[in-house]
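Undergrad: These notes open a run of structures that come right after.
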Structure I
């Protein structure tokens, strides 16, 4: 299935999901926007376990190619199964941004923008994956209220069962503060994450050192 140039709009705190390709063999998505018609910063907390985009279930024919896809305002932004090759993805204002489900084969993401998700990356099943650039923003001082405090970051990664096997190259921004040298994780023993221009050996980058010296 090929889906191009499509805007799927539901409503705030949706009780229905967006695009579900669970039973498709293969899927390509280009220039797709799945949203609730509300600026994601003002979105109400999702309470219906809805999912914006579900990719094809892991199977021998699986091939999923999302390009230029933005999803906002759901419990789960994108459920990722195997053989996913994605780039220029934005997940914002969700409880779970990307949810990596059980997969035999690995997945690859290029640039992922993630903002105001409770958890930017969630791992719900054993999955090998890489993200070449995870560019995140979390609310800073004075940027939440009673309606949107649920968007306060709990973890860049949420993998309490240590099911993820991954490499993530990232950049973290706090609103009203700027770039910071921090990466918050829950579990994720098999996930290596480091800041742009540093390396998996954990040595601080020049940028990271400069940030700490300010």
Structure II
């Protein structure tokens, strides 16, 4: 559970997001933090994450006690290549540059603490978060919680199995000629993409002409 409650902030966007993988409330203090936990929720490698997970204490050069609470602890599934948990700080690059003198000792304490726990400390910026993948994830998450009819999923899977590689537009046209039936199947396809049953490159902007492929 979070060790620190995120206060309301009238200069930044704060809030609590509903996420199935969150251990405790998924609170955020900026839109960058919100977007980062959106990516965590979608990722098949991430098993769970916790916001404001631990409070670190250390003494500065003057002997004064200092405290620091990293933003997020990310835990991965056993099958993931990155099984070592991440202790993360989410910051805009401009803030890192501006406040580096103040942040550096906090981060050194976090690196030491994470190593003692068998974790890795990582600094996450908009360079890792604000990518085409984020827009794709936002789009696909709308479809993930509505399970389509199994027969319709079989139709999509059979069509893609026959073609092996195509595009969403090409698959719809191959399965049905009329637009009404295509419209019924498009949400089914996006659900199957969102649940990793259909292959697609999520690092590229997603549209009806994106390459897709059959997954066994």
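Any read-out appearing in this document is the output of simple, stated calculations on the displayed coordinates, not a laboratory observation. Source: prediction; values computed, not measured. Cβ atoms are built from the backbone, for glycine too; each structure is taken alone.
Undergrad: Matching task: 0.45 is the computed value of FRET efficiency 1/(1 + (r/R0)^6) of positions 107 and 195 (r between Cβ atoms, R0 = 35 Å, to 0.05). Pick the structure from I, II. List each step's numbers first, then the result.
TA: Numbers: I: 0.95; II: 0.45.
Attributed to the structure labelled II.
Undergrad: Here helix-only ellipticity at 222 nm (-39500 (n - 2.57) for each DSSP H run of 4 or more, over all residues; to 500) was calculated and came to -13500; which of the structures I, II was it taken from?
TA: Traced to structure II.
Undergrad: Hey, semi-axes √(5λ) of the Cα gyration tensor in Å derived from one of I, II reads 26, 22, 14; which structure? Walk me through the numbers on the way to the answer.
TA: Working: I: 26, 22, 14; II: 42, 16, 15.
Checking each candidate, the match is I.
Undergrad: Let me ask you something else. If you work out distance in nm of label points 7 Å out along Cα→Cβ at positions 147 and 171 for I, II, which one comes out largest? Show your work: numbers first, answer last.
TA: Details: I: 3.0; II: 2.0.
Comparing I, II by distance in nm of label points 7 Å out along Cα→Cβ at positions 147 and 171, the maximum is at I.
Undergrad: For which of the structures I, II does the calculation of FRET efficiency 1/(1 + (r/R0)^6) of positions 99 and 179 (r between Cβ atoms, R0 = 30 Å, to 0.05) return 0.05?
TA: Going through each structure in turn, the value belongs to II.
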